[in-house]
1. If we compute distance in nm of label points 7 Å out along Cα→Cβ at positions 20 and 108 for structures I, II, III, which one ends up with the highest value?
2. Of the structures I, II, III, report the one carrying the highest value of mean count of other Cβ atoms within 10 Å over residues 132-139.
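What follows draws every value from the coordinates through simple rules; no lab data is involved. Since the structure is predicted, the reported quantities are computational estimates derived from the model, not experimental observations. Cβ atoms are built from the backbone, for glycine too; each structure is taken alone.
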Structure I
Amino acid sequence: MTTSPVTRVQDTADIDPDATIGAGTIVWHLAQVREHATVGRDCIVGRGAYIGPGVVIGDRCKIQNHALVYEPAFVESGAFIGPAAVLTNDSFPRAVTPEGVLKTAADWQPVGVHVGAGASIGAGAICVAPVSIGRWAMVAAGAVVTNDVPDFALVVGVPARRIRWVGHAGVPLENVGRNTYCCPVTQRRYVEWRGRLEEQVIDESHRAEY
């Protein structure tokens, strides 16, 4: 296990010797980080969380209590995985082969969930692999994601569907007309085009016009 002097790992946590834990990261009681997994700098891995073999977690992520992140998930920096959320890895799960023999790792091909930078997965949500959660997207608590989620989308329900756009602060954006949205917290502006949302780049010399 590769650690830093400022990394805090509770005695009851199970960290494989071949896992990598970044500087400043805290791993709480009963969490398990499997072989060849990588957890970045300044992360929090909550009580009872599970991070599977080879999973990659970026910097400044929060993996909350009892979240299950199965391989080969890739979680970019700044992402939030809520309590008891699940990132699955098997499109056609079976315990046994058609012949009734207990499956081994060689009997199936794992598929992963990709979570973009700054995205949030709510408590108890399930992301059914293979899916991609866009940058700064928000998956509501209890949602079941079966299709890719665009950047900045707020999705809810079973199966999850987009109901609003959210900004970097996570709150729903306000429609100010002409396919333009504004964050009531940060005042950042975003533009919708063909079902996608991008942050609007404002020329400082014309900011007074807004």
Structure II
Amino acid sequence: MGSTEGAAAARIQPSADVDDRAVIGPGTTVWHLAQVREDAEIGADCIIGRGAYVGPGVKLGDRVKLQNHALVYEPAVVEDGVFVGPAAVLTNDLYPRSVDVDGKLKRTDDWHARGVTLREGCSIGGRAVLVAGVTVGRWALVAAGAVVHRDVPDFALVAGVPARRIKWVGRAGEPLLPTDDPATWRCPRTGEEYREHGGTLTEARPAPTA
């Protein structure tokens, strides 16, 4: 979590339901009708949109945006600078059932929750669904409406049902452009370059300075 020195207090709308055992960082806003459950940890300068849900024990880093009606089920981990679009869902049960084989209503102890992990700076498009246990890599981008059933590499743009990589993106979020070197990609906005090797992408060098 970020430093709290000199930071503004969290702002929680009266209609939001925030459990007393949750931790809300300075400068964070929790909007109308959002629900933050017990033992959730939300970092500094976050935005929790109208009707969003943060499950028990979920951890959000600093400067995270959960848009309206985003649902983040426990035990998800969301790192700094992540964007989760409206009505996106981070699930936690690979084999969901309301009842067990005897017809009894399942309770918390009857199944094992598997959280989604969102790495630094990645973005999840509106109404995307992330299947329990997947990891979305640093600065990756999940297109609106995608269903993610396997891990997403750093800087990948994935789309579709099921989601597949269709492009690479840089830290600015825009699709990267090819260069004369087939293994090198460049951001059209920042000039940053990236190197592709074995299906992964890494930063090659920063943008040129003026």
Structure III
Amino acid sequence: MSIEKIIGLSPIIPVIVIKDVNDAVPLAKALLAGGIDIMEVTLRTNTALKAIELIAKEVPDMNVGAGTVCNEEDLIEAKKVGAKFVFSPGISKELIEASHIHEITLVPGVATASEVMLAQNNDIFFCKLFPASIVGGIKMLKALGGPFPKMRFCPTGGVNLDNMNEFLELENVLCIGGSWIVPDYMLKNKEFDKITQLCKEGLEKIKE
């Protein structure tokens, strides 16, 4: 999946930790019902890869990718189970080269100007700013806009329903990532209808 396709899917990319593999398919369907057809399943649990595989096979309308991809092994495993793209919390030459070798779109995480330069010098013009709120948030994005006019970002970390529009109003922000749209307690309690409602509320607030 091309980066252009990824960033055009939704202004909100849910960042999700799936602990119970049985939640994978109903969660994907809940997000779709709420108008969001992209999700990042983080490789933070031993069920993550199986969850991605189930979603890829059973919910074909959902564009599922892997998050917390930190090395080539993670990237290979993610692609093997059906991830259409991978997000990383950081950036490295190893990951960049691996994404080319294994032909999967990488969205690396950046937190400094030097990391943005590394991305841009390797023809990567879309990155995740992470952790957004800690590294300067909106002020950081505005500062990066000057020296890096071609770069576009998906801020993640500290972005929520209350401040997301402030980020999305920036010219160099094309979408935002967040875990707030799938709260842990809702997932634990199987409250998929409430997750659907959160998606609808988030998308509606962007239109305001």
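1. Working: I: 2.8; II: 1.7; III: 3.8.
Going through I, II, III one by one, distance in nm of label points 7 Å out along Cα→Cβ at positions 20 and 108 is largest in III.
2. On the way: I: 24.0; II: 20.9; III: 16.2.
Structure I gives the largest value of mean count of other Cβ atoms within 10 Å over residues 132-139 among I, II, III.
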